[in-house]
Structure formats: C-alpha cells, structure tokens
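Pasting the structures here.
Each reported figure results from applying straightforward, stated rules to the coordinates on display, with no laboratory input. Predicted model only: the values in this text are computed from it and were never measured. Cβ atoms are built from the backbone, for glycine too; each structure is taken alone.
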Structure 1
Amino acid sequence: MIIIVLLIFMNGILSMMETAIVALRKSELEEKAKSGAKKAKRAFRIAKEPNQLLSSIQICLTLIGMMIGAISSVSIAEELSRWLFAVFPSMPYIDLISYVLVIVLIALLTIIFGEMVPKRVALNHPEKTAIALANGMYWLALITKPIVRCFTFLSRFVLKMFHIQLMPTRSVTEEEIRHMIEQGVSSGIVEEVEHEIVEQVFNLGDLRLNDIFTPRTQLTWIDLEDPLEINLRKIIEGGHSIYPAGNGDLDNFAGMIHTKDLLTQSLIQEPIDLHSILRPALFLPEPMKVYHALEAMKKEGRNEAIVIDEYGGIEGLITLHDIMEELIGDIPGEDDPDEPKIIERDDHTWLADGLVSIEDFKRYFDIEELPDIESKISYHTIGGFMILYLGKIPAVKDKIDIEHLTLEVIDMDDVRVDKILITKKTDEPDHQTEDFS
C-alpha cells in the first residue's frame, strides 16, 4: 500500500509539472529569471522549449499508471479477497468484488490526489509551481531524454508507414486572439476599453491611407505666391500646426510649414520669411497600408506625410493624429467644434456630414459592409458613396436605402454632398424612395 501511495504522489508531482509548464505566463517568468533567481532561469529555459519535458512526463505518467494497476491487482486485490472470504465465507464472486472495489478505490485516490488537486494548485500558481519544481523538471527531462528520443523515432516511423504527414505547428489566428480577449472581458480580467482598443488595432491592419487621410479638398494649404498678409491670416484662422505649401498650385509642392518655426521667427524678431522655414515632406502612396505608413513615419521621424496617387499628384495629408483616432476614437482639439459629425435628433433621426468617413459611418450604425459598389470603386466618405451609388451628382431630396437605413440628401455644397438625413426604415414601404441595396 505504501508503494501505491508513493506512486500516486509521484503522479501528482508530474501532473503539477505538466499543468504549470503549460499554464504559466512566460513574460512573468522571464522577469523573475532576469532578476537572477537560479530556479527561475532554469524554469524559463524549460518553458521556452517544453516539448522534451512534456514527452517525458507523458511517458512517466503512463508507466506509473501501469505500475499502480499491476501492484493493486496483485497484492491489494488478493489481500482484500482473502479478508472478505474470512468474514463472508458464503459470499459469491468474492474475487470479482475485490477487484472492483480496489479499482474504484485506486481510481478515486489517483484522480483526486494524483490529478485534480495537483492540477488545481498548479493552475492557481503556475509560475510559483514551475519555479519550485524547476530542478525536478530539469533532471527528469535530462534522464529521460534517450527514452523520449527512442519513442519519438518509433512514433514517426509508424506514422511514415501509414503515410501520415506531420503537420507543422499551427500559429494562433486573429480570430482566436479576439475570442480569448472576449473571454477575458466576460471574466473581468480585460477591461472593455482595452478590448475596444485591441479590436481597433486589428481593424487598423486592414486599412490603407486612402481610408483615413484628409483629402486634398479639405486641406488648408499655403500659396507662396500670395501676399504674406493673406498667408498669415490663413495660418491664424486655420489653427493647425502644419500646412502644405505650394507655388500657385498645390501640385507645385514646395514643402511643409510648421507653425512652431513661424513662431520662433517671430519671437526672435526676425523678418518673417515662409520660404526659409519650409521643410521637406515625406511622400507616401495612397494604397499603402496604415501600418507600413506608421513604420515609415517613425523611421523618418515625421508626424505627417503627403499622400500621393499613382501619377505623383497630391491626394491629401496623413498625420499621426489621424492614425491614433483610428485606434482610440475621436480626439477633439481645443479649437475643434463641439458638434459631432453625426448628430442624433429628438425624432430619432440622424443628421450626418457628407464628409463622415465610411469606417465611422459603418461603426456608428453597426453595418458590416456597404453594397457591392464598395469593392469596385474607391471612395472614402458617405457623401462620396451616395454620388457613386446614384451615378450622378445628387440633388436635394435624392434618397437611397442601405440595410435598415434611408439616406436623404438635404444640402449640397456646390457638387459636394454637405448634409445627409438618416432615418430608420419603417415596416411600410416608401414608394418614393429608390432601393439601391
């Protein structure tokens, strides 16, 4: 019986090792290893390459299970059978009953003390358990290394006989990470705001510059051929920190003007000369992924870049501010208007600026995808979407339907859609509204 207890104890230690090495957080263990703790260093080395140890543990657990079964059936079951025969000499099937009782008892002891309790302890404190058992794990992996190699060779040989290919280690997918984070939110480990930021990080990977940049038509730029007074007034009224500059036309690009350079000239009482403070710009192609653009801006030490099309024409401007807004939402400046671009009205309709980006529109109204035109023609704003969907320059009162919403043009700024009224569809169809969905 003492041997059985020792074997169950060994089973429990091995179960703790296995659970700890799988459940621990390598980052936390690495910090402890860097602090100089010898056991932590050893545990971290094992955690980086755990396959050898896990194979050793599986072999040992199998051998222990076989030994427990053999010893319990030979010694304990026979001893129990003799005791039952002495007490109940007329009882039928004494040998069978003895074996069943021993199997149930040993199974209970093994499951509780050899599996469940040790694994629960290791799950609650995986790093501490791994550090405490680091020396044991090291020697176990070292001693059983030849045996593990032998079994690995035999298993691969069998797989090869049956023409079964070994699959490469599968990497974690984006969807699996999303699911884990959602579980973390449900359990309270991950904050909702952290979940939202991670979601935006994944979404950012799918965006290109033409999805988030400020288009040329919305840029305030400095014409160096204009009088200085006009340009200074434009800079003061614009309230921006940077301005693209050109000679007569923005396509004759001259450089970037930073207002801090202009302020420096003024403070040291130098004559104001816009040409002398021009800075060279970073140019990025319109279809570039936002992540790649961010890397380019970091490498060049820039907070902004000029976005160009395939012909080298200037399409707009991208800034770090634009990218950060995609990650954490709208970041209003001190001089930004308080009025949002999408306003919910008292009658449960919405008033939207035609310049609201497609991404913001879909996010606000919880729309997965816009109709098929989205994949065929490039556009960036909801106003641009309406123009392309209607196939003409809209007029006031033109309408389209998108899923559960009706979009109606209520104001035009020359050829640009300025204001859009958005209403939810009612069950009763509106015969005056064209359905483009």
Structure 2
Amino acid sequence: MRVALLFPGQGAQYPGMGKNLYDSYPTVKHLFEEASDITHLDLRRICFESTVDNLKQTEKAQLAIFLVSFAQYTVLNSEFQFEPYLSAGHSLGEITALTCAGAIKFQDGIQIVHQRGRAMQEIAQEVDGGMVAVMGLDRTTVQNECESLFKEGFEIVIANYNSDKQFVIAGVSSGLSILSRRLESQGGRTIFLKVNAPFHTQFMSAAAEKLGAFMKNLQFNAFNWPVISNVTGKPHITSWQAKEDIVRQIISPVLWSQTMLYMKNKIDVFINVGPSPVLENIARNNLELEPKQVISMDEPLSRTWLNQMWGKNRVKFIKYPRKIHLSLISSCLAEAASTKNRNDNVSEYEQGVIRPYARLVELYEEIEKKDTEITISQVKEAISLLEIILNTKKLPSSEKESILNKIKNMISLREKVTN
C-alpha cells in the first residue's frame, strides 16, 4: 500500500485542536512543552483556550497548526511504524512535511514557523488584505476577473491553485469584496478565509527576506521520503532547493492542483495530518477518490478505521524507491549550489556554472521521468558537469577532489567512472 501524508496550512486552525492527543499521549505533551520553551509562548493555552478571533493571528495560528500536525504525525508513526511513499504540505504545511520527513529538526521547524508567522503578521498589520476561496468556476473566468480588477487599481492575484474549480485569491480587502460579488453573480461560490493578510503575493516580500535571513545558517538534512514543493508541484530535488522554496513560496502561488496531479495513480491512501479535514476534501475533489482512500487524523472515526485496518501489521506499506541514481544527481546539484564562488567574471560564470547546473537539473528530470537506472555515460556527464562548475568557481584543488571523490564513492561504479 502506498500512503501519502498531507499537511494543512493556515486556515485549518480551530479552538481546542490537539487537546485529545495532549490528554492521551505523554509524547505529545512533551512536544507542547518543548515548543513552548523554544518560542516563550504557552502553546497549550493558544491551542486549547484561544477564541476563533485570537487564532486568526498569523503568529499563533501557524505555530498551533504546525505543532498539532507534527503531534498527529508522531502518534501515527508510533502506532503503525510506517514510512509514507510521498508527502506534501499546503503553504505552512510544507514546513511540517519537511520536518516529518527528517529534512528539518523539530526544534528548527518550530523556530522557522515562529519567524515566518511573526514576519507575515507584521505585513498583516500594515496591509488591509485577506484571502477568499472561490469554487465552482473555471480558471479562465477567475483569472480574467482578477486581471480586470487589477487594471482598476485593486491588487489581487490567484494565490492558491487548489483544483480545476477551486482557487484562493489574495489581495486588498476592498478588491476581494468586489471580486466576491462579481464571481457569485456568475454562479461561483466564495468564502472569506480565516486569515488577515494576502499570503503568497508580492505583499509578502519583506517577510520572505526576513525568513531567508533567519534560515541562512540552518542545516537542512536529506529526506527520509520525497516531499513535494508548493512552488513547482514536484518533489524537492535537494534539501538546498527545499530551503530556498520555503522562502520563495511566501511570495509565490501554491500549486496544489499540480501536487495532486503528481500523486495521481501513485497513491492508494491519503492521510490528512493536522487540524480540520481541509486537504481531505480537496483531495477528493481533485482525484475523485473512494471514501476510504482519504482519511483525516483529526477525526476519531478515521483513527478507529486505521486501527482496524492497519493494526497488528495487517498491511504491507510500500516505500518510495531508493534510487541511487537520483541521489547521485541530487548530490551533484547540492554541491554545485552550495560551494563558494571565487570567480567574479560574469561571462565565465554564465558558461561554467549556470549552464552546467541547468543541464544537471535537466538530467535529473530525464532520469526521474523515465524511471530507469543510471547509465555509465550519465554518471560521467553528471560528474563532469559538477567538475566544470567547481573549476569555474575556482575551488581549491584539495576541496574539489574531496567533493568529487565523495560523489564517486556513492555508487559501486567508481572504477568504471575513473578508468
């Protein structure tokens, strides 16, 4: 059985979320205590005792959703000891997905979410904006109305592509009110979301800069399983790319419909891990799934069903294939991106870094798409491209040789590659 985990973003919060798990599992109580110590906030009170209006505050909402989602994953993993085939998170949920996949330490994840929420909340205090969900109309109709209002002076754009007929628009409140009326007059349905800022738009540029600066020295690790990027709708190739995409997605639209399309025909069961079954409903709309193909950890009946179906090792879980060829290419990409550049010549950098790096990305995508084993010629090409990049960046010989040997030692082809 191939299982995908889906982690929600802001808007999924509600008063009292996570209390049942907190009361039932000592490990969850410890997570709350640890997160509260790191943030200097009483997250137990925020999750269990806040009003709906208090939980609209971005800083509180994002921390609460991240913590409850991670707690649910911890319980899920402890009870069934399985590894998902893939995972994805909507907006904030992408950070949760990366944390559960081991790319980010829990302690770092809490700090990233805290900084992200705080920076975005500062924008919310400066801009009279919000977000509105639109359902029942096609992309062209919604896009045309947004462009029309933009020309009239209202800064609004599509911020989330959730499905073929579900979108989230972000921008100034006055423009969103007009858009809502216009789209409803054309047969659409609109719902104003529980957020107080235009996320995933250029309004958030300052927040993205602050988050990028905060994350600069944080260490991201290899993934225990693939996590899909909100920015591309495909799995992150490297932890370095994931680090960049977390920042980029603050000012970029969430390509959730592309994420669902990538998972189509790959996944047997989807689990919504987090407060509210928001992504469960979107998955059903995107993929026309059977009732028991989508489960929400926040619903007691779903957890009972999981225990009945998965308890006592009744199910064999299928892991994502450990493709060493993809790992080799992704390592080349990571080394190419992270090594220091000592070459100020713009033309040489274009020829010897940017173009070879683009070819490495292309090579990775070719192999992933065909799902074939790597050939000797592809290994040689990847290492050659990396060597060109390192030489162009004027890396010291000893450092360059160390990197290249590490790459070659990843597979049993070293003799064939070097001879």
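Descriptive notes on the structure:
- Entry that produces 0.25 once FRET efficiency 1/(1 + (r/R0)^6) of positions 102 and 206 (r between Cβ atoms, R0 = 25 Å, to 0.05) is calculated, selected from 1, 2: 2
- Label whose coordinates, when distance in nm of label points 7 Å out along Cα→Cβ at positions 190 and 358 is calculated, return 4.0 (choices 1, 2): 2
- Test item: mean count of other Cβ atoms within 10 Å over residues 198-205 calculated as 22.1, pick one of 1, 2: 2
- With Cα Rg over 2.2 N^0.38 Å derived as 1.03, matching label from 1, 2: 2
- Structure with the greatest value (metric volume of the Cα convex hull per residue in Å³, for residues 158-229 alone, set 1, 2): 1
- Each of the structures 1, 2 was assessed by volume of the Cα convex hull per residue in Å³, for residues 46-149 alone; the largest value belongs to 2.
- log10 I(q)/I(0) by the Debye sum over Cα atoms at q = 0.24, 0.29, 0.35 Å⁻¹, for residues 262-301 alone derived as -0.76, -1.05, -1.33 - corresponding label from 1, 2: 2
- At a computed 29.4 (mean count of other Cβ atoms within 10 Å over residues 62-69), which of 1, 2: 2
- If relative contact order in percent (Cα under 8 Å, 6 or more apart) is computed and equals 10, the structure in 1, 2: 1
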